[in-house]
Structure P
Amino acid sequence: MQKFTSEDLLLYALGETEPEISALIEAAIQQNLDIKNEVLALKQSIDDISHFQLSPNKKCMDAVLHTLQETDKVHIV
């Protein structure tokens, strides 16, 4: 059986592997519970991350905006 790195499995979970590699990983998933569980965990993590909504801290943004308003050195185009 071929060994896959964590990077190989992550690329597979992201849909970024060549078709030949995908086929090998899919066969390994059918034969090896550890590989199947790692791929499932990676896919779940990818799904979780895709739902994050990041926004800057209000105090930080206020400080940046204040600095921009107070300086003549910054030109917004």
Structure Q
Amino acid sequence: MPTHETNTEFIERIMNFCPHGALIQAFVLEALNQYATHVADPQVHVPDTPMLSGQAWKRTALWLQGQLEQHLKP
């Protein structure tokens, strides 16, 4: 394993080389879906911080929900 991976390299490695097989792909997609659903919930407040806009975080969650819906639709 490399000493430093980019986020993209990390995701690619875990999605392709899990010792438990392709089940990791369903696990990662479900985790993304659950977190995006939580963040996008209008009742959930995501505060602004010096490094993060709460509204940008929510917009990212909504975008990801749309991407997952498109990818997983029958």
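Readers should treat all values here as calculations from the given coordinates under stated rules, not as data from a laboratory. Treat the numbers as computed from the prediction; the structure is a model and nothing was measured. Cβ atoms are built from the backbone, for glycine too; each structure is taken alone.
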Legend entry - Among P, Q, which structure scores highest (criterion: distance in nm of label points 7 Å out along Cα→Cβ at positions 4 and 44): Q
Inset, instruction - State the single structure among P, Q that was used to calculate log10 I(q)/I(0) by the Debye sum over Cα atoms at q = 0.20, 0.22, 0.27, 0.28 Å⁻¹, giving -0.97, -1.04, -1.15, -1.18. - result: Q
Legend entry - Test item: distance in nm of label points 7 Å out along Cα→Cβ at positions 12 and 28 calculated as 0.5, pick one of P, Q: P
Legend entry - Comparison of P, Q - label where FRET efficiency 1/(1 + (r/R0)^6) of positions 20 and 60 (r between Cβ atoms, R0 = 35 Å, to 0.05) is highest: Q
